[in-house]
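Each in structure tokens, the structures are laid out below.
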Structure 1
Amino acid sequence: MNKNDDAFDVSIDDAFDFLSEEYATLFEGSDATAFQHPIWLDSLYRKLAPAAAAKPLIVVVRSRATGALAAVLPMLRVRRGPMRTIEFADLRVSDYLSPVCSIKTFADLLQDGRACERLRQLVRPFDLLRMPKLLDARMPIENLLGAPHRSLMDTNAYATVLVTPFEQWQLNALGRSYQKELAKKWRQIHKKGSLTFSCCDDDASIGEAMATMRKFRGPRFHAQGDGDLLQHPEYFDFYSTVALRGLGSLARLYAMKMDGEVIATALGLVHRDSLLVVMTGFDVDGYKSQSIGALTFESVAKDCIERGGRVLDFTIGDEPYKMQFGGQPTPMSAVTQAGSAAGSLALFALKQAPWIKQAAKRVTDLRPIRTSTGTR
């Protein structure tokens, strides 16, 4: 018998309280990301999961000796077309997915054979297990679940290291040529009126910035699939709630104004010494010639440096602007596992010829079935 067998108790607690003191303590000592923060997950399970007809699947791991909370796997059961899938709590809003525990605790859990077997039994049945957006292999979730080795995704995450003073970061990240180009844009935009840039610090300013962000993003993403998430009431409610409840802790919402009118916004999540950019909105029609997006990101970087921040994380996606701001790519990986013949067929099809792959993706990547939201 392994010396660590029986070290942990594993159970499902679909009513788990992410705002509890014990979860806050666990999160603070964990190696999880901002997307597992108490406010983020509580809002996701309360607001997005019901609208998506997704059912909580929250795996709770406790020390058998003390009963103390040791780890949480925040997951969901989601019906995607005919497929029964299980996945980390994401629903298209979380860029990094991770178990909530320390690397050491995760390693100890892997040594508890009985706990691992119990966990694998609890998450069944499923046709397909899908866990993309994994940053690194320090906590190999595939080993815990008995799944095949992870594979690289076709996209990266990007982050730029911040240094003081701000002018040194500009030189390091932007280079002299791009720095001069942005300086020209700053001169142009200042000629248009009184320009300000600040963090929203009350309910009214947050509400104004979020409403303006939704207005800017609608036309921009109209031609992309089902459009922008913010146009759907449940998602707008989710992001607004995070901005309001996370004020002063998790969330930071920036607004650039021209003569008192919002022309650019950026919502970020604060995690230790990093700011993770999760959503932006710009008046592209009015300020395209002034590269309003680039000026906003430069302003965000300056504010982070002044606050003592060390990393500006642009999160997942290969948009060119991220490298223009000194973003360095980090590969992302995914874990998939079939739990039935239907799941095996779907995974097989995804690896075949392009036309078969597209047909399979239409099944496995279907958006969550919605109930009475009326947004689709």
Structure 2
Amino acid sequence: MMAYLDHNATSPLRPAARDAMIAALAECGNPSSPHAAGRAARARVEAARRTLALAFDCALDSVIFTSGGTEANNLAVRGTGAATVLVSAVEHDSVREAERRAEVIPVDGNGIVDLEWLEARLARGGVGLVSVMLANNETGVIQPIADVVRLAHAEGALVHTDATQAAGRIPLSFESLDVELMTVSAHKLGGPPGVGALLVQEGFPLRPLLRGGRQEDGRRAGTENVPAIAGFAAAVEAALATADGTRALRDGLEARLLASAPGARILGALVDRLPNTTCIAMPGVAAETQVMALDLAGIAVSAGAACSSGKVRTSPVLAAMGVDAELARSAIRISLGWNSTADDVGRCAEAWWALWARTRGRKTVQAA
């Protein structure tokens, strides 16, 4: 059986989400239709909206359902109408490419935004929006959003945070964060892909990207995906109701990996991280080699470096952190989730160590 340890890419569908989707699929109705079937569909959408509002501590009207995190991020960045946008150097592509003229906030060696740089840039004026993710998808590093908000608001700038990776993994309160906009996505926490939400402060004058209908209070045109929205809400409820044991599993895994391979390095380990995420480098062994070896052993993880058109490129996140390019090319991401077990972690540690031992042995022979 596959040990699936790539939850930051997508998390397996939770049983509760699957059941909610099947129930919604068994019915027919457009939420905008006034007849009984339409009203039933509308009731499912609004019930889901209430679930998200309670879970993420925001008003009902703050929840705008979208097709996923990418659309929500684009709506946040482009929908404010801000002439000048600042984004962190470790943002997801859906934020960085939503406004290609955005100015980039540098990060330190741990992947934390440079608050002094941000303060100085804000003081020069003209900034309309600052977008800094809550937690990074590759390293799990958690950003000091409270400080970002304090600095931005002092200069009249709005703040958006992409909380896609944080939702369901750490406590999350839209009201306490005091941001104007926040992105969440279903499939990162055990809901279906293709649905997400942008949380917006009440009364915020957001400009819609999609036009042609009055859905979502005129802020996002298009018939709501009722089954996916129902599954999203069920996954959120399940995530909040289930004790998260991933930190203990993750910490145990890291201890085993570092003990067996002293030359390995955990990236971002010196600062606060998501409890489920490890970005580990095996110096001298390409990430792609590690991913393939683990896949053959029945373990799913992700590479910390992407391959495009047959060419390896360093992860922009690790490059922004100043990680040496060779080390970055040897980094993989291991991300746990709601169905991860001690057996999964043990198998991963054994397979990773076996690859390390084979590689180290071969290098030793070659050196001799």
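Where a number appears in this text, it was derived from the coordinates with a stated rule and is not lab data. All values derive from a computational prediction rather than experimental measurement.
Between structures 1, 2, where is percent of Cα pairs over 25 Å apart, for residues 90-201 alone highest?
By percent of Cα pairs over 25 Å apart, for residues 90-201 alone, the leading structure of 1, 2 is 1.
Which of 1, 2 yields -0.49, -0.86 for log10 I(q)/I(0) by the Debye sum over Cα atoms at q = 0.17, 0.23 Å⁻¹, for residues 138-185 alone, as computed? Write out the running numbers ahead of the final one.
Values: 1: -0.66, -0.89; 2: -0.49, -0.86.
Computed on structure 2.
Rank structures 1, 2 by mean projected area of the Cα convex hull in nm², for residues 154-281 alone and report only the one at the top, that is, the highest.
Largest calculated value belongs to 2.
Tell me which structure, out of 1, 2, gives -12000 once helix-only ellipticity at 222 nm (-39500 (n - 2.57) for each DSSP H run of 4 or more, over all residues; to 500) is calculated.
Details: 1: -10000; 2: -12000.
It traces back to 2.
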